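Take a look at the structures below.
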Structure I
Amino acid sequence: MIATRNLLLVLAAVLAGFLLYLLLSSDPGGDPPETGTTQAVASTDYAELVSLFGDFRSFEQAGSGNIQSYSQSGWILSNLDAAPDFSAAAMAEKYGELRTFQERLESIDPTGWTIPEQVDYHLVRAEMNGYEFQHRVLSPWSTDPGFYNDVIATFAWVAEPPLRGDEVADLQSRLRSVPDLVQQGKENLHDFSLIAVDLATLAILSIGDTRSAYESLAQGLRSHHPELVPDIESALVAIDDYEDWIRSNEHRMTGTTGIGKENYNWLLRNVYLFPYTWDDIRTIVELEDNRVISFQRLEEHRNRDVPPITPVGSQLEYREGIEEAVDHIMSFLRNEEILTMHDFLVPDDYFDSRLFGKGYSLEDPWPETHDYFFNFSHREAVMENTHELVGHHFDMLRAQRESHPIRGGERAYKISTARDEGLAFALEELLMHAGYLDGRNPHGREITYEQAAFRTVRALSDIYMHSGDWNLEEAMRFCIDNAPHGELLEGSHHLWFELDTTLRGVGHHMLMVLGKVQFMKLMRDRANQLGDDFDLRQFLDEVYAAGQMPWSLIRWEMTGYDDEVSQLW
């Protein structure tokens with residue numbers, strides 16, 4: 001027994017010596033171990049997350065990498081590069097750099113942090129995933145003819161002439177880059193098998209809007225900056241040339257409409273931070289569609305003997321209608337204690353921005369026909385202006401005062417769209433139940449559901465186009481056949497614009513409907529938690545204080561429930 005034990009000790013000593021020899025004799029100049037073969041010590045410093053996010057934002061916004069400035073999936077920044085490079089080599093280089101930032105994020109361990117700090121970690125993770133999705137799946141610079149039109153369109157978004165200071169030189173630089181961008185588009189969109197013909201159709205329609213914007217800008221330049229007229233005329237020639245190129249190659253574009261269920265599910269989980277799959281989403285949207293159509297029909301029956309609402313008939317009546325609706329909304333919010341009305345939550349320039357954005361000017365003649373949504377807002381303006389004023393305008397005013405290094409500013413890649421559009425959409429109906437249409441013509445309640453139903457049919461179009469079940473034409477026909485008063489959508493600019501938004505900005509209308517559902521789920525959870533202590537104003541104040549981010553993160557922060565976020569990583 002002792003001999004056996006001694007033999008084992010000898011063998012162990014020999015083995016240890018051999019291992020020590022290997023360690024000491026290894027070549028110090030050899031190749032380093034592959035990434036991941038050594039266990040790095042994870043950082044637990046929140047300040048490192050803040051620093052990383054600042055570095056990543058700088059990387060995103062630099063030069064040709066500034067893709068979120070131009071695409072349907074991102075936001076518009078003020079520091080647009082006048083001559084961006086969207087070549088395959090430039091984009092591959094930017095995508096290659098992403099992994100460095102992702103590895104830095106993976107080296108941070110947030111598990112011991114407070115919930116708000118962990119929420120910030122997930123916001124950073126979602127934005128990096130959004131950047132990855134742009135490159136790995138969408139790559140619009142090589143698959144979407146409308147991408148280059150988006151870039152060109154942003155160059156016309158300038159202050160109304162006369163321009164001041166560097167604005168003239170900046171605009172001239174951008175206008176002169178338009179022919180180069182058109183040439184880039186022709187070169188980078190060379191693989192027609194990757195391009196869906198539906199994207200070509202939408203690009204041609206969008207180019208018409210861009211041309212109109214440039215022609216309108218040209219009128220102002222002729223009066224105030226004649227030296228820029230040759231530049232904008234050259235840009236218009238290039239825009240026409242790009243449209244001709246798309247039309248001449250449209251028949252060769254054989255790519256698939258939509259991104260497919262697998263990519264859609266990845267986007268839901270990793271960028272939008274949804275605890276749902278494509279199949280879950282379809283069921284939820286279908287149930288919402290059933291509900292709002294049923295409620296709309298019940299309201300119609302209830303109001304069958306009530307005289308209809310007479311729509312406005314001039315720009316002056318339209319403006320007066322908006323002003324009356326806004327006054328009514330502001331009074332209701334204050335008097336009914338719906339949310340805390342801080343001193344800075346005021347309409348300020350809301351009226352002019354709404355009228356300008358909708359193309360209505362008191363100097364213009366009243367159109368003979370109006371686009372789809374005007375047929376509702378011309379009869380009852382409260383819901384639409386609740387969406388735009390309370391939902392979006394107030395969000396903008398809050399964001400201007402937000403200095404948080406991660407939560408401040410806008411979210412790229414539609415990360416906060418479910419919250420932003422979903423909450424604005426939810427307020428239209430939920431404030432009706434809180435009483436803001438009481439005492440007004442009850443047909444307004446029908447309009448609330450009619451507008452909601454147009455959102456659900458757009459969401460279903462979104463879902464089925466990206467699964468590959470429908471093409472653009474089939475989605476448009478579905479909307480016409482199923483939206484309330486769908487005949488008004490025939491030949492409608494509004495319809496193709498909305499489907500452009502959701503086909504190219506993946507999930508946009510789905511996010512609106514699901515965001516509303518998620519908001520109501522949060523309201524139910526919080527009310528259940530607090531019982532008789534639940535207070536609507538306090539609840540909404542907490543929602544707004546959380547900031548513009550996915551509902552799964554807001555719910556975790558407000559309730560402590562981690563059943564949704566635990567599914568996401």
Structure II
Amino acid sequence: MNIKLTGLSILSGLLLGLAWPETGGFTFLIFIGFLPLLYVEHIVSLQSKRYTSLLLFCYAYLSFLIFNTFTTWWIWYSSEGGVIMAEVLYSLFMATIFLWFHAAKKQLGNKRGYIALVVFWIGFEWVHYNWEFSHPWNTLGNAFANQPKIIQWYEYTGVLGGSFWVLLVNLLFFYFLLKLINGNIPLTNGFPKNKKHFGCGITQTNHLFSRKSVKFEYKLRNEIKIIIVTIAVILTPIIYSFITYNNYIETENPIEIVIVQPNIDPYVEKFGGLTEEEQITKILELASKKVTSKTAYLVAPETAIPRAFVENYPEESYGLQAINRWISNFKNLTFVIGASTYIEYPKSDHKPTPTVRYDRQTGGWYDAYNSALQLNNRTKMQIYHKSKLVLGVEKIPYPTLFSPLESFAINLGGTIGSLGVEKEAFNFINDSIRIAPVICYESIYGEYFSTYVKKGAQAVFIITNDGWWDDSPGYKQHLAYARLRAIETRRSIARSANTGISGFINQRGDIIQQSTWWKSEALKGTINLNNKQTFYTQSGDWIGRVFAALAVLLLAWSWGTKLAS
């Protein structure tokens with residue numbers, strides 16, 4: 001491998017990683033993160049006899065391995081094997097997409113080739129949200145999660161619009177860079193007289209003064225147009241966003257909410273160190289300090305009821321009964337809390353569901369769920385089952401093919417094992433209020449998140465347990481991604497974390513109140529309900545669907561061109 005090209009590949013990975021929330025935070029580096037790798041591809045294309053496509057794949061893989069490791073190394077805290085599986089696998093997917101771009105560029109030409117990069121990448125990101133290997137943590141549009149003032153337009157495009165923005169700006173900068181390197185941008189009033197080697201097989205033109213000023217001015221005007229377009233592509237969304245941010249006013253429709261962060265160590269206390277009674281008592285004691293007669297909702301985190309119970313027999317759950325007794329003291333209070341639950345099925349020769357498990361003792365079947373419960377004195381208990389499951393923890397992709405992957409399970413919290421899922425998202429209904437119960441990992445799926453709102457959710461509660469990742473960028477990134485969901489749907493969010501960061505997020509994506517890491521506390525705040533639906537809520541990841549369809553057409557065109565030649 002060429003040392004210079006290897007260095008450029010490493011640089012690309014570092015730039016992308018440094019741009020990411022909480023691992024670097026230098027957000028605007030995302031606009032030049034692809035430049036070194038694009039230059040590597042350019043060299044490989046020019047010197048195809050010297051460099052093979054396989055070698056380009058290796059360079060791309062190196063870039064994306066550094067990027068993915070830089071941004072999600074913290075998975076190591078919960079599973080050494082898991083982080084290896086995650087980084088190796090997703091870097092492989094990204095490098096494959098980059099190789100497809102290279103192949104399309106060879107068959108369709110430079111201009112269509114670079115268009116293919118944008119199409120393939122965003123098409124892949126959309127697929128990545130929807131297939132069994134889904135882990136869209138590093139979707140490019142997520143890079144702006146801590147910059148809500150510049151992405152208010154996500155209410156129309158979602159994060160895939162941000163991915164398009166990132167790729168487009170990178171390509172415009174790269175176009176300008178190539179012109180500069182090849183001497184096609186006249187930095188002096190003249191034309192090429194001699195050329196010198198620029199390294200990696202590229203030549204640079206030295207410009208000397210020339211009398212051909214008319215031709216010079218024409219060329220300069222064209223390059224100025226490129227610069228103006230690039231600046232416009234960067235600044236127009238930002239200016240629009242600042243205007244929207246400063247003029248967005250929430251409709252006054254407030255409710256008082258208390259969120260609890262019990263801070264129960266998931267490794268030492270959560271599943272064995274403390275009894276169920278001790279954990280429930282801790283949650284209720286924290287809540288009692290903040291709950292008033294005006295409090296509409298109390299929110300506790302994922303698996304706050306630590307001992308799984310059978311939904312068919314809720315009266316057998318100590319935690320559930322203790323909470324119901326406590327709630328009886330508050331006439332108007334509704335409690336949303338996480339739990340691990342089971343559903344038992346009668347004996348049968350056939351599996352009732354694809355995820356069902358066999359109980360050897362009873363000869364019956366049962367499903368295990370990561371659940372959210374709504375409890376109050378007025379209505380029957382409502383139960384929602386988590387649908388977007390953590391790969392390798394709560395589900396194995398294509399289990400008939402990949403069951404051996406269980407040995408690499410990534411322990412990211414919640415109920416571990418092959419879980420059942422809810423068929424579709426639905427809201428908890430409390431009188432006239434509809435609340436979306438979002439569990440942990442579901443909060444990184446923009447389109448799925450928006451389906452709650454499309455069905456009438458007026459606010460969103462996120463319950464999670466981020467303590468598995470220790471004091472790392474992981475729990476901070478997870479909080480930041482919730483800000484994206486608030487902007488996309490214009491819904492206020494109350495977020496309860498067992499450990500991590502709990503808090504309130506307004507409809508502009510601002511964190512208006514938050515807890516301290518690794519501290520037991522309860523927060524009381526007021527958020528506004530909202531009934532209006534954004535374009536993104538109604539249309540979902542429309543950009544992804546369009547680009548996925550275009551990707552299929554471009555692949556077919558590219559392969560057809562190759563076969564014809």
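Read-outs: derived from the displayed coordinates by stated rules, not from any lab. Just so it is clear, the model here is predicted, and its values are computed rather than measured. Cβ atoms are built from the backbone, for glycine too; each structure is taken alone.
Observations, loosely collected:
- Computed 4.1 for distance in nm of label points 7 Å out along Cα→Cβ at positions 226 and 378 - originating structure among I, II: I
- If Cα extents along the principal axes in Å is computed and equals 91, 55, 39, the structure in I, II: II
- Computed -20000 for helix-only ellipticity at 222 nm (-39500 (n - 2.57) for each DSSP H run of 4 or more, over all residues; to 500) - originating structure among I, II: I
- Of the structures I, II, the one that 21.9 was derived from, the read-out being mean count of other Cβ atoms within 10 Å over residues 162-169: II
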